[in-house]
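> Structures for review follow.
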Structure I
Amino acid sequence: MALPSLATPEFITTIPSTGAEIRYRPFLVKEEKILLMALEGEDTKEINSAISRILKNCIIDDIDVRKLSTFDVEYLFLRLRGKSVGEKVELKIGHQTGACPHKTDVEIDLDAVVLNGDISDGKILMSGDVGVKLRYPGLADIQEGDDAASGMFNMITSCIEYIYDAEEVYTDFTPNELETWIEGLSAQQFKHISDFFEGMPKLSHDITWKCSECGEKDSIKLEGLDSFFI
């Protein structure tokens, strides 16, 4: 005999980069197991994969999670986590400087955590009438290289949609041609591109608390998804 099914509520939120409304449900025990197993491994790729799977399972509308930007994913996952396990979470926060090693329990309202930063159209003029169209990276674009510089370079090349001038839009280029084009940029031109990625919107929340051990007041800016759910 089949066991009775339980009703699951639906909620509505918006995708930050597009403003499109989507419906989603809270994650269930099966999704929580996926997340906990990934967190235990402490592997960034495994955690990102788990987050993608959970979003794919819980978003009711037809959305390709692979095409969402990293800040879309972080925002949606935080909303999902709030509706799944509660909007209030407790974190242990310690002083960033000073001798006191104590960590104080601080309650965070996830609904108060917002995305800070402007969303760009990704078009950057390099020189004269030559420009490049970038897209924000998704989780699949966050690649590990031999070092931070190679990882950044790989991400940039994967996020170039096209290059344009006054006459044409160029989309049919090989990886080698794109690499050569990027290597031909001046330091200032390349900085315009790297600034686009460094200036991506990100989850952030300012916290001020009083240490329960030494009594001193302190503050910190939490940034990034792992600050709120790990």
Structure II
Amino acid sequence: MKLITFAGPPSSGKTSVIIKLIEAMAVDVSQIGVVKFDCLTSFDNLRYEEMGVRVETGFSGKLCPDHFFVSNIEAAVEWGLKCGFNTLISESAGLCNRCSPYVQGILAVCVIDNLSGVNTPRKIGPMLKMADIVVVTKGDIVSQAEREVFAFNIRQVNTSARIIFVNGITGQGASLLARHLQGAREINSLRDMKLRFTTPAAVCSYCTGEMRIGAEYQMGTMKRMEFKDR
């Protein structure tokens, strides 16, 4: 079974891109499964179900979405194999720009919104830097010059990724994306495989439910700023 991981900032169009991708693949949808990782709530499962694509949704709740992803992706692969899928697509919650939901050797796609600002690619960490393919959405709304500057800034962060512009409404560019995903690696398990980058780190009193503000309540892994007087 091929595993493809999708990640990206909130509302960047990940679900729309995946739906157009599945349509462009022109295969039996019963052979494709989707695992949606989210935080509090999601309605994306309804869109997949309308297409006849089988989907499972998991909510991280108060936990870090990256840690939730790592804890459940192996079981997701086992589920996909049990269902007999040829392709399993995982879609991350895509919250902080420090997220890194990619696995070494597994095709990684980052979806980023062209309307988020020309400097946004420089503000995103491993989620963009470690991707194999960067999909840019909503490029039809901006000028050609803005698209080129945006792509240039992506290239400054990730020098090796393939940049593909995809329209999540019309599906333009989805066929090109589908061709690039054909070479995705087939796997039987993720056991003993490694992440491409470490997940965001925080083991502190606030992780365990502390709500009071003050140095005396802060324990564990903490990071403090230094403020200058002038």
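Since every read-out is calculated from the coordinates, none of them should be taken as a lab result. It should be emphasised that the depicted structure is a prediction, and the values quoted were computed from it without experimental measurement. Cβ atoms are built from the backbone, for glycine too; each structure is taken alone.
> Which structure, out of I, II, was relative contact order in percent (Cα under 8 Å, 6 or more apart) calculated from, if the result is 26? Don't jump to the answer; show the numbers that get you there.
On the way: I: 17; II: 26.
Source structure: II.
> Which of I, II yields 60, 47, 31 for Cα extents along the principal axes in Å, as computed? Present the calculation step by step, with values, prior to reporting the outcome.
Working: I: 62, 60, 32; II: 60, 47, 31.
Computing Cα extents along the principal axes in Å on every structure in I, II gives 60, 47, 31 only for II.
> Also, I was wondering about something else. Going by FRET efficiency 1/(1 + (r/R0)^6) of positions 108 and 172 (r between Cβ atoms, R0 = 41 Å, to 0.05), which of structures I, II comes out largest?
On the way: I: 0.30; II: 0.95.
When FRET efficiency 1/(1 + (r/R0)^6) of positions 108 and 172 (r between Cβ atoms, R0 = 41 Å, to 0.05) is computed for each of I, II, structure II gives the biggest number.
> Now for a separate question. Of structures I, II, which gives -8500 when helix-only ellipticity at 222 nm (-39500 (n - 2.57) for each DSSP H run of 4 or more, over all residues; to 500) is computed from the coordinates? Don't jump to the answer; show the numbers that get you there.
Numbers: I: -10500; II: -8500.
Comparing all candidates, it corresponds to II.
> The value 3.7 for distance in nm of label points 7 Å out along Cα→Cβ at positions 4 and 220 was derived from one model only; which of I, II is it?
Values: I: 4.6; II: 3.7.
This value belongs to structure II.
> One of I, II was used to compute mean count of other Cβ atoms within 10 Å over residues 76-83, and the answer was 21.2. Which one was it? Kindly include the intermediate steps, with their values, before the conclusion.
Details: I: 21.2; II: 17.0.
This value belongs to structure I.
> I would also like to ask the following. Tell me which structure, out of I, II, gives 1.6 once distance in nm of label points 7 Å out along Cα→Cβ at positions 116 and 156 is calculated.
Numbers: I: 2.6; II: 1.6.
The value was obtained from structure II.
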